[in-house]
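Below: a set of structures, written as structure tokens.
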Structure I
Amino acid sequence: MTSCNIRIPPITQWFPTTPREIYERDLRRQKLDRTPAGRAWLRQGEAVLSDSLLVGIPYREKNYFADSITAHSYRFTLPAGRRLRVSTDPIGNDSTLRLFADLFRITETGTTERVAYMAKDDSVISYGGSKDESLLLRLQTGLHNKATITLDLTTEPVLGFPVAGRGRADIISYWGADRDAGRRRHEGIDIRAPRGTPVVAAADGFVSNVGTNNLGGKVVSVSVTGLSVSLYYAHLDTQLVSIGQRVKQGDTLGTVGNTGNAITTAPHLHFGIYGGWSGARNPLPYVDDRPERLPKLATSRWIGDTARLAQKATVFRTSDLKERVASLDRHSVVWVTGQTARGYRVLLPDGTHGYIGTTTLQPIEGQITRRKLNTPLPLVAQPVDGAGTVRSLTGNETVEVLGYYENFQLVRTEDGATGWLPEEQPASGR
């Protein structure tokens, strides 16, 4: 049920560094890459880099892995100011399980560049920066591993909160709010706190400015190490650092006040972020410390099973069920390879991956109808042109019809063999 028309690229790295690269090198040394299973493993690992499904963060999915499907991929956007956390939790305690997680950046030309990976014997990847990025996560198990794994994708702010003892609930004005009767927009966030509350470094860096101006009053700026952004603290009551001073996250820079054009307002901190040529940025994603909630997944009997639909269904490329890729008739056959809060991740018989909403599924063991063959037909492994033949059927056999996909029927012969037959005519009972 997986596509085989994928070219296996040659090894280009003489010194593998990631657990997956080391594992691939060992497969080739043992000549397992020449076996059907080894070739399929390599193909799948490369194929999912260009054929991934789209998800939104925070996200949770329970995935099924086996010899027929060893790799899953997920494409998503990581906003500027957020640090991604990839967490995996295998169900059960299989000491032989090998799980490889690699995170890639998708470039403007559509190619993938690895930016992080899960270290050996670890279950977490942490990654984040100061710009929006389109990312792709590949999960792949080792050869002959069979496992169900829960994947969690969450984010957290890359900066600490800039006022000691305060948090998101203390923000009183947000990015883009009107200022001066609409003549300008607020380029930051305002955080309420009593006068004298410590204002702290939201990240490691050095103090690039200590001064005063008409709008901000007493101000301090900090250049952040490793993020290429500058933090701007305004309306301070006191300034307790000097230009060039190195600071650690949490160090006190000054205290909350209402200097500058805030003289008629209650004490608060104006906090801004500037990114070089890109100018001011919305600080909220950088400091929003509210915990993200992941959905609970109901227990499903279908993960890892082939099933048929009890009614029509739509297949989507996105986990929020918005980008349609296919429509399936009643009794169409799907392979359930994962579960989400909104439905199932499925693999269609022609190799297409997608999501379907919560729908009624049926086991395929029971027949829908019976079919008497009038002419010899090949029983094929997949419902696609050019699929390999399982066996040839004579023109006088009767088979049980178990399901459908497009113009093919999944059937079981009298001696128990299963495979796909082209429909000679529209089948009844669909």
Structure II
Amino acid sequence: MLLSAPSSGQGKSIITAALARLHRNAGRRVRVFKHGPDYLDPMLQERASGAPVYQLHPWMTGAGECRARLAAAAREADVVLVEGAMGLFDGDPSSADLAALAGLPVAVVVDARAMAETYGALVAGLARHRDDIQVVGALANRVDRPGHARTLAGSLPEGVAWLGAVPRAEALQLPDRHLGLVQADEVDDLDARLDAAAGVLAEAGLGALPPAVALEAEPLPAPPRLLQGQRIAVARDAAFGFIYRANLELLEAMGATVCPFSPLRDAALPAADALWLPGGYPELYAAELAGNAAMQAAIRGHHEAGRPILAECGGLMYCAEALVTGDGTAHRMLGLLPGRAEMAGRLTGIGLQAWERVEGALRGHTFHHSRLHTALTPAAETVRRSGSPAEAVYRVGSLTATYFHAYFPSSPEVVAALLTR
């Protein structure tokens, strides 16, 4: 079942996670997917379900990959949940487009704390807006009184099941920050919170299984072994955690050995032919990154030796000469990229885009709250789906740096070109 909503902020992330944990605690095998580009929600859903979480997006990951991943999950799991993005019909492709593509029944999550009979009208509009999807149920979030719940349930249109009313509860609140939820590993009591959230849903009567559906597709073909024998060092810690699981698995499927390291804690790089600095929250750990002189020297040495470095978003910020945090403090970074990265206090880049190269088109997205101030001329630019320019791509020696977050399986050939000499 795909869980969606009329808009962002309705509570579908924590409801999806709580449902996953509820079914997992009941002894069922659960798989969760996330529609669209997102790093933070999948971290939550992995903890909730105890299983890998992948992105599904007909444009970014491709329709064939969406079907294949869902079918693979259906072969091993009892329950498959897909967390939608934004509102049900928002975006191109929308969560509704994914539901239509894969034949997924839809349940809608509505924050009904300030609604009465209008709840039914809203659900009816969502259910009838398109005839190629099936809205099979609706639940009301943040409902505290039994009488209110009865009013909401009685307002639903025929054919849409009442899934239950979820009360406001501390267990259903998760900390967040400027890019979304706090990373799962940073919430010390997350498992206890998820168990408590599952308990809230169980008490609300939301433990029923979604309707059975058939999910069938051919397995994905194996990617070319373009990184055979290569060692790829990947930054992975609290400052650099925005990594698609599918990206790591693609590197390994192409023959690479993935070597994780921490720019925060480690004093040296692992032996590696190439280095990937993904996105994350370097602005929250700028002082620690600046203070790890040994790691900075190691990465500079890697660059001076002409070995490839791919730096995305937070990785780009780390490669600049300085990172200026929200309080105006400038912290010395790697200095591989002339200029400074500065937090802007607001969203400065968002949207789906592609980087078109001779090897192919690498697809992905951008989402950041900082700007790079540099006199360096971009070597290339990504393009939005409309065809207009989006993010700059900078080249300095063996360094490739951009705010663009790439979905590696969209073009293994481009990824191999970026990570080899």
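Readers should treat all values here as calculations from the given coordinates under stated rules, not as data from a laboratory. Please read these numbers as outputs of a predicted model, since none were measured by experiment. Cβ atoms are built from the backbone, for glycine too; each structure is taken alone.
Quick check on the output: 0.7 is distance in nm of label points 7 Å out along Cα→Cβ at positions 35 and 99, derived from one of I, II. Which one produced it? The value was obtained from structure II. Here mean count of other Cβ atoms within 10 Å over residues 307-314 is compared for structures I, II. The highest value is that of II. With respect to distance in nm of label points 7 Å out along Cα→Cβ at positions 275 and 411, the largest value across structures I, II is given by I. Structures I, II were shown, and FRET efficiency 1/(1 + (r/R0)^6) of positions 211 and 251 (r between Cβ atoms, R0 = 35 Å, to 0.05) at 0.40 was computed from II. Quick one: distance in nm of label points 7 Å out along Cα→Cβ at positions 67 and 267 came out at 5.5 when computed from one of I, II, so which one is it? Structure II accounts for this read-out. Each of I, II could give semi-axes √(5λ) of the Cα gyration tensor in Å, but the derived value 56, 24, 16 comes from I. Suppose you compute helix-only ellipticity at 222 nm (-39500 (n - 2.57) for each DSSP H run of 4 or more, over all residues; to 500) for every structure in I, II: which one lands on -8500? So the calculation was done on II. Taking 2.4 as the value of distance in nm of label points 7 Å out along Cα→Cβ at positions 27 and 387 derived from one of the structures shown (I, II), identify that structure. Comparing all candidates, it corresponds to I.
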